[in-house]
Structure I
């Protein structure tokens, strides 16, 4: 985990983007909406891998990782499949979560539940 300034709410994705760019990710899209399937917070490339990233933040009284539910993950997976098909992409990909807890950021690659 890395320490970052305390930022909540709408600014969480800005903080997540900054963190990812520092980690050498190239941001492709933010807030991608796949029709009625759902939204992907951040789509980014690192090397040859396309990352679909769900951002969750919260205060100390509740760990935001618990908001990465099976239902939410299904929506991200369905949206990612739609994105790849609509862009005619055949790449390695990863479903990830970026959790912001106060002044710390945790990147969880290949989220499974």
Structure II
């Protein structure tokens, strides 16, 4: 499947640098609505941004020191919403964990986009 979505990586890196990241669901914390879903990686948002759902742009934060490594476009068929979720400071293993979490635990459709430098 060809991916036609283009991510402006530099723009999002600047937003992260200028606005900062707020972690509102640390690794190991339960989802606020579905207590059986536990976040395997820190999760939050970029302050002062707006995503397609009207809320701040979501971001998963890993343990590496490599900056913005990718993004996942999600489709939530229950809410009928598409969202961009960014991947910050992640190892390849952490990217796989997030991918499986979105697909298997959150039951969303997903398309992952990785930066060429990370491949």
Exercise. Out of I, II, which structure matches 1.7 when distance in nm of label points 7 Å out along Cα→Cβ at positions 56 and 96 is calculated?
Worked result: I
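Taking 30 as the value of relative contact order in percent (Cα under 8 Å, 6 or more apart) derived from one of the structures shown (I, II), identify that structure.
I
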Seminar exercise, completed: Working back from 1.00 (FRET efficiency 1/(1 + (r/R0)^6) of positions 72 and 104 (r between Cβ atoms, R0 = 25 Å, to 0.05), computed), options I, II, answer is structure II
Exercise. One of I, II was used to compute semi-axes √(5λ) of the Cα gyration tensor in Å, for residues 32-87 alone, and the answer was 19, 16, 11. Which one was it?
Worked result: II
Exercise. Given a computed value of -5000 for helix-only ellipticity at 222 nm (-39500 (n - 2.57) for each DSSP H run of 4 or more, over all residues; to 500), which structure among I, II does it belong to?
Worked result: II
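FYI, it's all coordinate maths here, none of it is from the lab. Please read these numbers as outputs of a predicted model, since none were measured by experiment. Cβ atoms are built from the backbone, for glycine too; each structure is taken alone.
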